[in-house]
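Taken together, the values in this text are just the output of simple stated rules run on the coordinates, not laboratory data. Note that this is a predicted model, so its numbers are computed, not measured.
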Structure P
Amino acid sequence: MSDGYDDLDKQIIDLISRRFAAYIEELKRTGADASQLFAPADRGRLFEMIESMNKGPLSSELFKRIYTELLTHASDLVKPVTIAYLGPAGTFTHLALRDIFGETAQAIPMKTIHDVFTEVETGRVTCGVVPVENSTEGAVTYTLDELLDTDLKIVAEKSLRISYSLASVAKDMKSIKKLYSHPQSFGQCKEWIRKNLPNAELHHVNSNALAAETASWDKLSGAITSEVSAEINRLNVLATGIEDSKQNHTRFLVIGRTDNPPTGRDKTSIVCALKDKPGALYNMLQPFSDAGINMTKIESRPDKKKMWEYNFFIDFIGHRNSKDVVKVIEQMRDDLIFLKILGSYPIEN
């Protein structure tokens, strides 16, 4: 039996080595930007193949994680991939990053979303990961504002199920007088807080991981955070699943300096501002309907430079270079003050 396993293991090792040697040669030959490691069409096809071919007993998710780690490691051999994210370690942004790039990715924590954009813009890191919207609390406005002002491109998206825990140095919830968390996290747990800690002082910090770190210094305080952050900061987990909605998801974006080629299953994000004239909004949206293009999101955001004017952030199915999308964008321009394409990227599987 042992000899049989040895033969299989040798074949597996040989095939993996050959497969990723070819991948490394392709990276060298094409000069592909490492930030697109996770975005090419072949990755999507690979994951679909895993789903269709895997007969067990190991899960498809395990195979996907293994391939993700191998892709990251192989890319690092050509050019190291460094990823900035909203830190510190243990934030949900960090967890999303690990889902995309794998556990071994070189993740660099930043204090603010602005810092993430700056690190990518200056070339100090390959790409960045930032939150953009939550299914219950809506848009992360800091990210929308940064997208408006940057030349960076959205190159991927990731949706992550969000589950919060109450963590503290204290061993009893009754001891907690102060709560630390990100404003969005407080919003997603407000009913639980109202019922269980109605008298606690709420203190806003830049991330739920920083909340855990801050709470670790005060036995009368607690943090609304992830279980990972609680573990990192050696806090007691006093309650789990405290989010008000069990359908609580946050969408994250990967930002980079280069555009993605079409994959056949793409989404495009744009931001625009309307001219002040009757029917402008209707006229802007009509080309999408005429072309049969599905708009998946539209959100208005006040313009910080012009009072009572608004920018519209729009997501729709299709790649910026496809004929239908090019035609729609050209038709829209007559009713717009400006239009900026934020990026085209593969639709998340």
Structure Q
Amino acid sequence: MKTTNQLGFSDELLARRRKSSQMAAKLIKIDKLIDWQPIYQKLSVIDQTSKTKGGRPRKPVSWMVKAVFLQSLFNLSNPQLEDQLIDRLSFQRFVGINLDHDIPDFTTFWRFKEAIIQHGLGDIIFDQITGQLEQRGMMLKRGTVVDATIINSVNRPLKKERRQELSEKPSSQIDTDAHSTKKGKRYYFGYKGHIGVDVGTKLIRKQRFTPAHRNDQKPLDELISYDEMSLWGDKAYYLESYKEASRKDGWFYGVLNKPKKGQKLSKKQKRKNKQYSSVRAQVEHPFAWMKTKAGLVAMQAKNIARNAFTFANNCACWNVTRALWILSKHKPFGGLVCR
């Protein structure tokens, strides 16, 4: 007869296997959804070989691309990514590493990401994945919801004098790209992640990354795809010029009304704002996922290029995760056909 301890151990072992099999199944679905070859081709120009004499030879780009994707999907540091690739067969299968292959060490992943950034290719993974989802009919194009979220830097805010010193003598250990901003009564130091989300699917069509002090309206043009039928956002995005353009071009302007200086919103404007808010709220879901599931609470890198790469990859991971959910609930969906 089994003891309580034995039953507990068996249950735990079974739970671990079930969790592992669920993860493996998810990775198989991702592999069927995304055609990775165009991404490999775009990033094949990168040479991440160690420059030291007798250094390690470069690893296949296919390994590195998928490993970096896993890193963002599961919120792993470089050393954690190496450990997980050693421990998890599902990770090895997804990346394409056989049992007789040596697992790349964590410095190899770091070099590969640095090379991507130095070549100005930080948006490639996001752009390619999002483009494929659009080509397969996943974007409804009914409208775009725009919004931004503040992401803190791990660094402390810099005083003006200290920032001036660092502009003359830069330090790789201090983030001089991050800036301060005020929201409500609180001050923040870091960055802003901006996204344009497809109404109905909540897939991210466009993304940008800026210092926190940048006005939300600045990257607005870059968040619109210009093939949608409507634009939505909170009052920070309200612009009379865009409202007039919407009337002229025949698309709906669903940005929350903003009272003019010294005036209050009318009852009609308040009623419209309440209606618009239900659509605008869709943009909050990707941000919530990134901060709770992908760990995008604070930017760890010390410059904007590295942090922008992290944000773009988080957006790509959200799109893949969201696309899988849509397919599981709505089969078939539009013109989408998995490979």
Structure R
Amino acid sequence: MSASLSRLGEFGLIREIARLFNQGVPPEVQGIGDDCAVIPLNSKQSLLVTTDLLIENRHFLLNRIPAHELGWKSLAVSISDIAAMGGIPSGAFLSISIPSTLSLKWIRDFYKGIKKCCDTYHVYLLGGDTTKSPGPLVINFTVTGKAATDKIKYRSNARPGDLICVTGWLGDSGGGLRILLENKPQRQLEKKLIKRHHVPLPQVEEGLFLAGFKDVSAMMDVSDGIDSDIRRIMEASGTGAVITTDNLPISGELKTVCQRYGWDSTTIALTGGEDYCLLLTLKPGSYEAIAGKFRKRFNKNLSVIGKIVPSRNGLSYKKEGKTIQLRARGFDHFMTS
């Protein structure tokens, strides 16, 4: 990898591509820069399109994840993008490059995992492409969906004063990955965290519910970690943000495992990524009403983790009222070795 690309980073490269290709895109179409592309179908509904590429040894460890769980996860991460826009997933297209070293049983189990995810989220696998790979296993899903045009949630509508919220635990997936990478003993709690890393549950119903509130201003899913993902909302909206680390929703399982191995649960919660809950901003005056309805519907909290501020303030983290420095950064393909 060239040093210049390493300095530019994944999101810097995406910005350059967007500047080149978003010129001339009709104003009613959302191109590069959000969880999905948005293409109006009529005056009321829009088509959502998203795609995700997974490469062996970069996004998954083939010898650590069961085939059926990899099949599930490969599709689920793209379904999560549809959920992040407030949409309903419908169709999927799989392009896959398979090394000859994989057994037919493994391949069949992989597709069974995809089928289970399809059935769970009412998605149809409609096509794709299959080739032989001379190297690693490469998986690329494109997923389509629909949404009410006037209820689609973009990253670009956060405003200073808005609260920053999440819809689930932060760091469980990152903790599960670290257990695998460091070959820690897989006791009961460790297995739970690994399961959350391998089998994410896209929050389609939660996304639909939140999309129904006008005072939910921006939304995306947590894929690369709060530290990276809040920066995407900041950039798209032209704002800054303050994250209050005392308020991060961290599960008891992750806290216990972190205590066991001397890990910092806050850093994992902010940078681990792949939690696939929803990250959203909303007007502070509406929080109590929306959070109450959310809790009643889903039996879980809508957790406030920070606040949107003017762009000149950038991104900062506070603990017990004092500004702190984060030890690590969220995931970036080109800045991560």
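From which structure (P, Q, R) was volume of the Cα convex hull per residue in Å³ calculated, if the value obtained is 175? Of the structures listed, the value fits P.
Given a value of 5, 19, 34, 28, 11, 3, 0 for P(r) over Cα pairs in 5 Å bins from 0, in percent, for residues 214-261 alone, calculated from one of P, Q, R, which structure does it belong to? Label of the originating structure: Q.
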